[in-house]
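Following are the structures in question.
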Structure 1
Amino acid sequence: MQMNFNMNIPGLKDVEITKVEEVGDRIALHVQLPKCTHQCPVCKKETSKVHDYRIQKINHLKWFERLTILFYKRRRYVCNCGKRFSEKSPFVDKYQRYSKEWNQVVNVRAIKAKTFKEAAEVLGTSTTTVIRRFKKVANKQLVEGVRLPKAIAIDEYKGDTDAGTYQLIIANAETHEPIDILPNRKKETIKNYLSQHGADVEIVVMDMNPSFKAAVRQALGRPVIVADRFHFSRYIYWAMDEVRRQIQKEWDKYNRTKCKRMRHVFYKRASKLSPKQQWYLQRYTEMSETLKVAHELKEAYCEWFDWAKTKNDVVEVKKRLLAFYRKVEETKLPAFLKAIQTFKNWQVEILNSFSFGYSNGFLEGINNKTKVMKRNAYGFRRFDHFRAKILLNLKYKEIGVHLG
């Protein structure tokens with residue numbers, strides 16, 4: 001029984017399919033366009049006189065999970081003026097061996113796929129072809145001469161590329177959009193980049209890296225530097241953990257092991273502990289007066305931090321912070337004395353974090369995605385490829401890979 005039906009194939013609308021066959025492991029579609037009048041490119045007169053036909057082999061998207069080839073029977077028309085020309089095709093550009101739909105998809109998959117090799121295998125082409133298309137997109141989309149906005153955030157990540165072990169990412173602190181990636185985190189590199197592109201920068205959000213701080217001040221004069229809240233708060237938690245580890249060394253094996261396993265009860269806010277956790281906290285703080293004092297200092301810091309986030313009065317915030325310093329100095333615990341010395345060194349930047357409300361948290365999320373990309377690809381050797389991969393992936397994060 002013969003069955004006639006119409007089927008719209010992506011990218012081949014209004015195209016006549018004369019034959020479908022299998023050629024090896026691929027599906028071959030024999031296609032042609034309806035005959036119509038065309039305008040001569042020389043004399044601009046219309047003609048419908050066919051001179052001859054030429055078969056053009058074109059790679060197309062997968063069809064039913066099978067790689068597809070188009071055998072396009074292209075007409076060549078002849079005009080009365082003697083000019084011979086090919087018909088205009090809606091699905092393939094001139095001198096191309098790939099369809100327009102295929103070209104669109106390779107541009108997206110080159111960015112979104114885990115590796116260039118994976119994109120090449122899916123699309124039935126070579127890795128070098130995918131890399132060429134990727135570079136073309138990168139050169140078009142990633143323009144040079146970026147002018148940095150008023151507020152930026154900077155952070156390092158471990159890239160392990162030919163440019164070095166660590167790279168530096170710069171983002172817009174307000175819109176959370178990545179702007180650029182520097183090949184390394186060296187002071188001179190950051191200073192030179194900010195000197196060239198940072199004329200409008202007034203606020204810089206960063207972690208507590210002295211090298212970053214020095215580079216920013218040398219390049220931009222005296223901008224407002226905002227220390228990320230997570231990075232300065234962890235110094236208090238590190239001090240708490242250092243005291244716990246020192247104290248539990250003196251205990252028997254059972255309590256030493258159990259205290260290590262229940263260490264989270266020292267980090268969590270006391271008001272949010274479950275009854276079981278409160279029991280363990282009380283048990284171990286009663287076993288050591290030093291551990292009890294360390295936990296009280298941690299709780300005092302958390303109380304100040306939670307309160308400071310709700311206030312706009314920097315003078316009062318600073319006043320209570322200085323009171324916390326005095327409380328630490330009275331206890332004379334070395335770990336906490338070291339922590340507050342760091343706070344004193346970065347006090348202006350810490351207070352700025354409560355005045356301006358900027359954070360580096362979104363950059364940590366970007367760095368996490370970067371690590372996943374690096375792990376999935378088993379690393380990137382070339383910095384320029386990895387840089388473009390990160391920036392384009394984040395720029396087109398809403399676009400899926402299934403695009404035709």
Structure 2
Amino acid sequence: MKILHIVTLHTPDHAFGGPTRVALNLSKAQRAAGDDARIMALGDGFEGPLPPRIEGVPARLFQARHLLPAFEVSGITSGALLLAAHRMMRGADLVHVHLMRDLVTLPAALLALANGTPLVLQTHGMVDPTENRVARLTDLLGVRRVLRGADAVLHLTETERRDVNAVAAPVPLTRTVRLVNGVRPQEIKRAREPGRPPTVLFLARIQERKRPEDFVAAMPTVLAEHPDARFVLAGPDTGALPATLRLARELGVADSLDHVGPLGHEEVLAAGRRADVYVLPSIEEPLGVSVLEAMSVGTPVVITRTCGLAPDVARAGAGRVIDSRVGEDGKNALKVAAAVLELLEPEANARAGRAAWALVDADFTIDAVTATLRRTYEDVVRRSRRRVRRSAPHGT
């Protein structure tokens with residue numbers, strides 16, 4: 001099967017995060033199974049020519065044009081990409097668009113509808129009801145049309161399913177399919193050697209919504225019991241790094257914080273293996289790939305109730321789930337610290353680490369995800385062929 005994944009942006013430091021990572025993980029698994037899966041996206045931040053492959057996956061990248069800088073990633077585009085997409089869709093069995101309100105994936109989805117190419121949409125929690133006037137106008141001009149016209153709309157959680165239906169209203173979406181994120185199975189890591197200082201990891205885009213400041217604000221409480229602990233702040237900065245590092249200096253914990261910047265995929269897994277606890281105190285996180293990658297190597301996690309993985313983590317005992325309230329009273333940071341301290345206890349850490357590894361191995365492997373997706377693809381292509389036969393003139 002020829003599959004064209006279209007995602008907004010790829011950068012050397014993976015600053016766009018989840019959607020590109022999901023598209024890559026799916027493409028690699030699909031190619032390993034014999035499908036011709038390719039990625040089309042904008043590229044930005046590269047020195048020299050844009051790469052023709054990403055982690056072994058063939059990629060058509062086009063230089064990002066910052067048409068509307070005030071809208072950041074939503075305001076970048078490329079006319080050359082859209083022209084090439086129009087051509088490549090004609091040779092694809094289906095187009096899988098990782099949709100957001102932007103000038104890449106939305107026009108690409110509209111092109112697929114116009115071409116009659118089978119269309120699968122995956123919104124990654126990025127299309128929800130909003131009072132933002134620009135977003136509402138975008139919904140009116142195109143988002144509702146592609147949601148209603150798509151052959152399948154994938155959702156991570158029941159909340160996301162309700163959200164995309166609210167955007168598409170009053171027309172109910174009948175072709176929705178739950179598809180969780182998946183990661184490659186990994187060997188479970190060894191227990192921390194006696195005497196080695198504990199390591200606590202934050203690995204995600206460093207932006208306000210991910211609450212890296214709660215991670216730093218929890219440090220003094222943890223250091224009071226584990227004065228040799230190391231805290232690792234990893235991921236591309238998307239606006240919150242200066243304030244986060246400033247808070248570390250104000251709290252007097254900067255010497256215990258290692259800011260390592262963005263990491264490649266294999267470096268992400270290595271960081272998870274070195275960590276004793278992974279922390280993501282995000283305000284909202286549909287189904288974080290970085291959380292799954294940490295658990296895949298046997299690292300327990302601290303996440304918030306608004307993370308889509310919260311019910312699974314709580315049920316499996318794969319870490320701790322805390323409230324996600326934001327305030328200046330420090331209570332959320334204290335909850336982060338209390339959860340980290342619990343998971344640094346050797347028995348609790350080993351028990352939660354085994355549960356985290358087992359949870360991913362049972363429910364969130366990329367092979368299980370792609371098997372579900374393959375069934376969806378086959379149903380989409382089958383229905384598309386029936387439509388073509390019905391619309392063809394008799395005798396042709």
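Where a number appears in this text, it was derived from the coordinates with a stated rule and is not lab data. Remember, predicted model here, so these are calculated numbers, not experimental data. Cβ atoms are built from the backbone, for glycine too; each structure is taken alone.
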Among 1, 2, which structure scores highest (criterion: FRET efficiency 1/(1 + (r/R0)^6) of positions 146 and 362 (r between Cβ atoms, R0 = 25 Å, to 0.05)): 1
Answer label among 1, 2 for the case where percent of Cα pairs over 41 Å apart, calculated from the coordinates, equals 15: 2
Comparing FRET efficiency 1/(1 + (r/R0)^6) of positions 82 and 234 (r between Cβ atoms, R0 = 30 Å, to 0.05) across structures 1, 2, the largest value goes to 2
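1, 2: which one has distance in nm of label points 7 Å out along Cα→Cβ at positions 154 and 274, as calculated, at 4.5? Could you put the intermediate results ahead of the total?
Working: 1: 4.5; 2: 3.2.
Clearly, the read-out refers to 1.
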State the single structure among 1, 2 that was used to calculate helix-only ellipticity at 222 nm (-39500 (n - 2.57) for each DSSP H run of 4 or more, over all residues; to 500), giving -13000. 2
Where does the value 0.85 come from, among 1, 2, when FRET efficiency 1/(1 + (r/R0)^6) of positions 42 and 378 (r between Cβ atoms, R0 = 41 Å, to 0.05) is the thing being computed? 2
Can you rank 1, 2 by FRET efficiency 1/(1 + (r/R0)^6) of positions 122 and 202 (r between Cβ atoms, R0 = 30 Å, to 0.05) and just name the one with the largest value? 2
